[in-house]
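Please find the structures below.
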Structure P
Amino acid sequence: MALMPFADAMAAILSGSAALPEEMAALEDAFHRVLARDIASLRTQPPEAMSAMDGYAVPAADATPGARLKVIGEISAGKPFDRALAAGEAARIFTGGVVPNGADGIVIQEDTRRDGDMVTINEAAIVGKHIRPAGVDFKQGDVLLRAGIRLTDRDLALAAGMNHPALPVHRRPVVAMLATGDELVMPGVTPGPGQIVLSNGFALRALARAEGADVIDLGIARDTLDSTTAAIRRAIDLNVDVLITTGGASVGDHDLVQQSLVEAGVEMSFWKIAMRPGKPMMHGRRGAMRVIGLPGNPVSSYVCGFLFMVPLLRALSGRNEVQHVREAAILGRELAANDHREDYLRTRLAWLDDKLVATPVLKQDSSLLANLAIAEGLLVRPPHAAAAKTGDPCEIIRLPT
């Protein structure tokens, strides 16, 4: 089978990935969930004209320098005044207090002098100054939160102000992750001869959780058809939305993941991509369950998970924007010509004057975790790209921080 171009692989993974069903989430549980419907305000904010300062509510025409007004009452937040002001009258008012009828200005307390029930005005009142008009923030019926946004902390504050105790959000994707390989042991275990410590799953699970997914760890399947197929069937029984496998995606005698997936009823769409790192990557479906088979090398596993799993989870979550943003940069060092595969080089990023400089790390081997950890982005090189010089334009995708 010919190597599938990166763009075609992405299209295959995202094809038919409609947003998961809607459910209601209390505001306390809605942070970083994806809004399923447009949300309109249930109230006007503020509902009435309110004072923005501590001072005196006055008829502005009467509140000229030297004028003495009779103070007829006090207004605090939540305790409106019970009558309108007449000419020559003022009301003591505090921030958040409802401006009474008959008042069209606020004189701040620093610009007055109080003597019993009289107040002397030192600075003239200006009509509307220090008054927040009704609806200055928003009005009942205003659509302020749009479907497809990932709710921020500020969005939750706005929703609360709009008087919504809960919001309609898309269900979180459920992701099962399965590592494969007789050579794998968990961190903290002393590896025996030929064994390596499992690292892929920790980064991938963190990536998935950062995108709002619920993650199930299926552990490590051994290099037998029975062990691998049994783990895949467990994911099917759990009704997960996405199954991510790591390792066993190549063509060696012990690379059994593709065979096990087919054995479990998964229809494969591709299993080799024209990209580096990550050539031996697979994709398939079994009903509503989507499968991404990632390579076992740690860098390949992470880069492919970042590039393909993350957009898929965003699509299933209902996000408006699912693809990674590419930014313009300039090269920090020379690069040789590229071959037929699209390259994703681990790169450091820095600013030089007003230009973003991308300097790929020197060693790009797909097993080097230390170089992956210091990388801040991926430098994208198209297939058959010509040799490039320091300062030439390039494109990068930022890695999560």
Structure Q
Amino acid sequence: MIHLSTLLFAAAAFGLFLYTLQLAALLVHRRARCRVARSPRGISILKPLCGMDDDLAANLACFVALDYEPYELLLGVRDCHDPAYPLAVAVARRHPRRVRVVLQRGSAGLNPKVNQLCTLVRAARYDVVVVSDSNVRVPPEYLDEIAAHLEDPRVGLVTHPVVGVDEARFGSLMDNMHLAASVGAGMIGAKRVVGQDIVVGKSMALRKSDLAALGGFEALADVLAEDYILGRMIGNKLKKRVVVARAAVLNVSQRRTNREFYNRYSRWSIIHRQAIGPGMYAAQAIMHPTMMAAAGAAFHPSALTLGGLGVACALKLAYDGAALKLLRGGRVPLLMVLASPAKDALLACAWASGLVRRRVNWRGNPLRVLRGTRLALPRA
């Protein structure tokens, strides 16, 4: 058992080394200057709604007040029975020149979000379209930076790192920390360290002409990771670049419970495994260094291994706090940093469930996720 324990601690050390590289990449990325468009172009923001997200009214108000011209905000709902529909109509009435409500027409496939996007993009007036989730807020320079990057014809898509804000429950606190330390920082680290594009659908911008060349959103209607697949198609089919913008988008998570946190990332784990394949997914166990160290200590308990586990937890905790500070700014709440071990334990369990599970519930729809995140209905 001592040899297995040593191997597990070596894997934990390598994982912590990778997090150090990721933190360095994040530091370089955040120090870069924010680009400004030479000649602003029209932008259509496509925002599919599904129910009442945390503080949805404030989220929408942020997008109405962006300092950019010209742009429009299209609020999509599946039908007028959606709980978000009355609020969307009220926002459109207050800002008739800026905002329109778009009801979904038809269903191109099994992904309910993509079905809304198919209708929204047909209603868009401008060639540049921005897909933006309903639970995010953005900085004032958001659209200007997008326009600046898309002035380069070699750029096919612009995405943004993600950080969570406004936690009021412990589940949201873990969620927001994970979004900064693993999702947002991971996007930047993957791009700058190994040249790997990770597109997150919280925010992605591209030209309608490029989207049409890929078959439109209809080509993505039966996959669950439409953001990841779209990023791959931009590079593989159009031979264009994906850019990770400097500015981060703020994912508002206030009232998520611990169970909801676990269920959310169990679903993400299933999607991730089916997107990258089982071998690569299994290898990413090294990105759970505290899990590796805990297993090492369990296989060969001793003062040395328990001390090693404590060091691994402390280093991962320090990384989480630093990543949150760099992406979100301000003071890092002490409780959030202390929540790091609990977060990592639940995420490790979610990762393990992704090894065997295939079914998800997405926007109230039970679905099976196949290779490449292709969707199928549950078997009878």
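Throughout, read-outs are computed from the coordinates displayed, never taken from laboratory work. None of these values were measured; they are calculated from a predicted model. Cβ atoms are built from the backbone, for glycine too; each structure is taken alone.
For the read-out percent of Cα pairs over 31 Å apart, a value of 56 was computed from one structure; give its label from P, Q. It would help to have the intermediate numbers written out before the result.
On the way: P: 56; Q: 36.
Answer for the origin of the read-out: P.
Could you figure out which one of P, Q the value -15500 for helix-only ellipticity at 222 nm (-39500 (n - 2.57) for each DSSP H run of 4 or more, over all residues; to 500) was computed from?
On the way: P: -5000; Q: -15500.
Of the structures listed, the value fits Q.
Let me ask another. If we compute mean count of other Cβ atoms within 10 Å over residues 21-28 for structures P, Q, which one ends up with the highest value? Please report the intermediate quantities before stating the final value.
Numbers: P: 13.1; Q: 17.0.
Max of mean count of other Cβ atoms within 10 Å over residues 21-28: Q.
Next up: Can you rank P, Q by relative contact order in percent (Cα under 8 Å, 6 or more apart) and just name the one with the largest value?
Q
State the single structure among P, Q that was used to calculate distance in nm of label points 7 Å out along Cα→Cβ at positions 77 and 261, giving 3.2.
Label of the source structure: Q.
Work out which structure the value 1.3 belongs to, where distance in nm of label points 7 Å out along Cα→Cβ at positions 45 and 165 was derived from one of P, Q.
The structure behind it is Q.
Something else: Assign the value 1.36, calculated as Rg/Rh (Cα atoms, Kirkwood Rh), for residues 117-268 alone, to the correct structure from P, Q.
P
Here is a follow-up. Can you say which of P, Q returns 34, 28, 23 when Cα extents along the principal axes in Å, for residues 85-148 alone is computed? Walk me through the numbers before you get to the answer.
Numbers: P: 57, 23, 19; Q: 34, 28, 23.
It traces back to Q.
Rank structures P, Q by distance in nm of label points 7 Å out along Cα→Cβ at positions 109 and 181 and report only the one at the top, that is, the highest. Walk me through the numbers before you get to the answer.
Numbers: P: 6.9; Q: 3.4.
That would be structure P.
If FRET efficiency 1/(1 + (r/R0)^6) of positions 301 and 325 (r between Cβ atoms, R0 = 30 Å, to 0.05) computes to 0.30, which of P, Q did it come from?
Comparing all candidates, it corresponds to Q.
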